[in-house]
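Dropping the structures in below, format is structure tokens.
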Structure 1
Amino acid sequence: MTPLRAGILSALVTLVADQASKFWLLKGFDLARKGVVKVTPFFDLVLAWNIGISFGWLQNDGQAAQFALMAVKILAVIALAIWMARSQT
């Protein structure tokens, strides 16, 4: 298997696992309706949407910041794809 195919396959597996776990949490625990689900005395599940980056940075900076963040993400994906395509091992 070429590095590009291995990278694409691992990215797809990760994407499916990520989306499946989010779907399971939303539907299995009904977080949208319940708000907070107490799992243990020290662990609660709370529904929160983060449209920014780490720690909510750029979350409230408007649509221009969201488009800039999207552009950075797209460039990162393109750079990683080129890197994987050029990789020999």
Structure 2
Amino acid sequence: MTKKELETENRRLLARVKQLENTVEYVGRKLDATEEDRIKAISHAYYQQLKALRRDGESQRQSIVRKKLTIQHLLGRIAELEEK
């Protein structure tokens, strides 16, 4: 992924975090939850989003590794064909 694509993805994920925060706060107010309950809910939402970000990051790293291996394989094939 290019730097611009990563920045775009980061902005998208940050917007999703904000959306989750807003949802948690809305539900907390609707349920007339205590401040402590709302804080716990927001903390949980952050934790869930952090786990998702880690999974996304790992997927991106694996994708990059696969692309590098493919490029190396193709370069090897090109070298073989040039030798013939």
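What to note about this one:
- Answer label among 1, 2 for the case where Cα extents along the principal axes in Å, calculated from the coordinates, equals 76, 19, 13: 2
- Answer label among 1, 2 for the case where helix-only ellipticity at 222 nm (-39500 (n - 2.57) for each DSSP H run of 4 or more, over all residues; to 500), calculated from the coordinates, equals -21000: 1
Bear in mind that the values in this text are calculations on the coordinates, not laboratory data. Keep in mind that this is a model prediction, so the values were computed, not measured.
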